[in-house]
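*Asks:* Each structure below is given as structure tokens.
We did not get these values from a lab; they are worked out from the coordinates using the rules stated. It should be emphasised that the depicted structure is a prediction, and the values quoted were computed from it without experimental measurement. Cβ atoms are built from the backbone, for glycine too; each structure is taken alone.
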Structure 1
Amino acid sequence: MPIRSLLCMFFWGAFCFLYGETSLQLQPPDWARLDAFQGTLSKGKFKQTLHQVYCPRVSWYQDWIKLNEKEVLIRKKRGQDSWYALSFSDENQTISKNSDLLSADKKNTLNGVRIALDPGHIGGQYSEMEGRHFALNGSFPVKEGDLALSVAVRLKEKLSDLGATVKLIREKNEPVTVLRPNDFADEAEIWVRQRELLLKKMFNAEERAKLVRKRREVLFYRISEIHARAKLVNEVIRPDLVICLHLNAAPWPDPEQFELVKRNDFHVLVNGCFMGGELSDDNQRFEMVFRLVNRWNEAEKEIAEHLSHAFIHKTNLSIFNYKGPNALKVGDVPGVWARNLLANRSYHCPVVFLEPYVANSSDAYERIMLGNYKGKKKMNGEWKESLVEEYADSVLVGIKNSLLPDRK
């Protein structure tokens, strides 16, 4: 398969059926972790946040969450009539149990603010396996993981100059997880057998081998890798904020021609929009409620909105809008959406996930091919910074405007 054809990785619908975001065997949720939040949210606040951010359809959560007058009941284990009861506060009283990232007195610096930058994917020798890799006409390949790391390095320098303590979740194009695809051979075999039973068909030897290989790889780079990053974030770095750095891509107009597209846009994601099938998973259901009671959505929304404004004014990129049920528009600022992604629900702090630029657009591709350079270069009659520098500067402006006291 030509390297460039691997950009088909962005076709999420087909990918989910074959290689979807199925968790590895995890420990069951510790529901006692919610005990500290007894009586901290009113029913009105809980219900509003649930509907506006985390689960907009009653039909998606009605089997898992029961809103009573004085408490909410959350089913602890699928298939069992066992419920965790979280009491509400008085309707006019909502008590914060955590320090507020947005209200801390920073005296016009980011001193004391701990920010983790998560360069999306792995890149390097793993970029083809991830499907985050394409090349045109023998040119240097575009690797999303490599680009994201370049942005993270520059952004770390800029944020550090403002006093922030900044950590990169990965500092090179290598996985954080110590596991590799071959470590998931047994799980992949079981998964393929389950698909055969579901479809009531036996795959031929070639199909079977391909499915097993792909499943091993997905469990490595998509699941094990994110869980390893989450462990690093939650147990070692313990940041106040995580910024996940990615680039987007669009389907090729003609898969046989691989012509660059004109579309070039951005969007910003916060955690939310848990669908019914996702809430049927005990761990995802717990993570949703855990994020809700921590009220991380409040910081996520404000920071995401400032980041969106920064990209609008600095990049002139168009705004991407979702059309399917897997994303929920949050707030009034264009470009800010909620989605339930493994990274933005597994990191236990506010998380903002960025998807600027369409890497296979004519404009973005030309800039990517020029690499990271100082100053500006003229492209199509306009003087432009390098894409890496513009990306890092946009994030810097968004964070400054949301976190510094004089942002207004």
Structure 2
Amino acid sequence: MEIPAEFEKMRSLEDSEVRGAVLTLLDDPAFCKIIKRLVKGVPIWAHKLYTRRFKTVNSFQIGMIHPFLKKILKEGCTGFSKDFNAIPQGREDFIYLSNHRDIVLDSAFLDYILLLSGKKSVEIGIGNNLLIHPWIETLVRLNRSFIVNRSATASELLESSRQLSRYIRFVIEEKKSPVWLAQREGRAKDSDDRTQKSVLKMLAMSGPDDMPLSERLQSLHICPLTISYEYDPCDWLKAQEFQLKRDNPDYTKSQQDDLDNMKTGIWGFKGHMHYQVAAPIDREIAALDSSVPRNQFLDQVAQIIDRHIFRNYRIYPCNYIALDMLRGEKAQSAHYTPQQEQDFNKYLDGQLARIKIPDPDWDYLRERILTMYANPLINHLSVMQS
């Protein structure tokens, strides 16, 4: 398939480019240093021989990425489950629009699920702000990532968004491949997952000029995906960032902070993880009143997505405990044992102890972490009780 030239700098790599990309990685000293640390005692020439077997993106992902994901599951998780029964069989042209828990793993484990089911892995939107080293860009594009321009100036932003929208539609309609996107730019630090209208506006920018807004969104086959973590390994880093921003409104994370978040999110303890997807919301979008103002219509679509994400949360004892602790009550005590409450308090104290900032406000930091664990339950109950 011929890929339009306008996508050359942002697109993911094709099967014919796998071998060259792998060799580029193994010729990069920074990447080799990481490989030597992860796979101790194996010389780089042995890796080059091993990677001769990779002829396609799928084979690279299964041969190189899956072993690391299995290592993460073994060392940092107590369980992993999924429910993809709502997805229509025989098709893969969906946008998996999900809440955002981890910079790297959200889409990596989605690929893990799809490839083990004999399906295509997803094309992934990733911000160019994370491409700190050349090898990172090569690696992510080799993993079916396309580059989202987060550094566009105000004058460039509109055309950049239109190009991104055109590329996503090209993947869905021409390549018949799935796409993963987060429902918002950046992770929801307090786990209050809400779809940003700007994401839907971007998706609706492509398509024939005479295609109505409702049909533009229906034609992309959006499937809300809910990702649930029992424990967020970055909870203490997020709480720390909350206080730093509270105390200094001009505070911004450094590139090293981003790398620390990525490393902690990948290798930190997560407890149980669950992925659950809803059916495409095409019919629900079609049922909306398309005569309302554009922004109001997009708000309604965002609410549909949020309801599915909230409904499909996997709720853990720590979520019930956190809500009770936050509110100073025992209203949810039927959902956890005294031992589970004791264990969560011990976990919370351990995470707080990792925070190293000037003048830590411990009450505030504790409240921030409790809120992260309570919000999924609050949102879940808001849907289930309505």
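*Asks:* For the read-out distance in nm of label points 7 Å out along Cα→Cβ at positions 295 and 351, a value of 3.5 was computed from one structure; give its label from 1, 2.
*Replies:* Structure of origin is 2.
*Asks:* Another one. Where does the value 0.95 come from, among 1, 2, when FRET efficiency 1/(1 + (r/R0)^6) of positions 39 and 135 (r between Cβ atoms, R0 = 25 Å, to 0.05) is the thing being computed?
*Replies:* The read-out comes from structure 2.
*Asks:* Check the numbers for mean count of other Cβ atoms within 10 Å over residues 143-150 across 1, 2 and tell me which is largest.
*Replies:* Comparing 1, 2 by mean count of other Cβ atoms within 10 Å over residues 143-150, the maximum is at 1.
*Asks:* Here is a further query. Say we calculate distance in nm of label points 7 Å out along Cα→Cβ at positions 47 and 303 for every structure; which of 1, 2 gives the highest result?
*Replies:* 2
*Asks:* Computing distance in nm of label points 7 Å out along Cα→Cβ at positions 151 and 223 gives 2.8 for which of 1, 2?
*Replies:* 1
*Asks:* Now, a different point. Volume of the Cα convex hull per residue in Å³, for residues 183-334 alone was computed and gave 188; which structure, 1, 2, did it come from?
*Replies:* Among 1, 2, the structure yielding 188 for volume of the Cα convex hull per residue in Å³, for residues 183-334 alone is 1.
*Asks:* Using the calculated result 6, 27, 26, 19, 13, 6, 2, 0 for P(r) over Cα pairs in 5 Å bins from 0, in percent, for residues 119-158 alone, pick out the matching structure from 1, 2.
*Replies:* Of the options listed, only 1 reproduces it.
*Asks:* Of the structures labelled 1, 2, one was used to calculate helix-only ellipticity at 222 nm (-39500 (n - 2.57) for each DSSP H run of 4 or more, over all residues; to 500), giving -15500. Name it.
*Replies:* Working through the options, I get structure 2.
*Asks:* Using mean count of other Cβ atoms within 10 Å over residues 343-350 as the calculated read-out, with 22.9 as its value, let me know the right label among 1, 2.
*Replies:* Label of the originating structure: 1.
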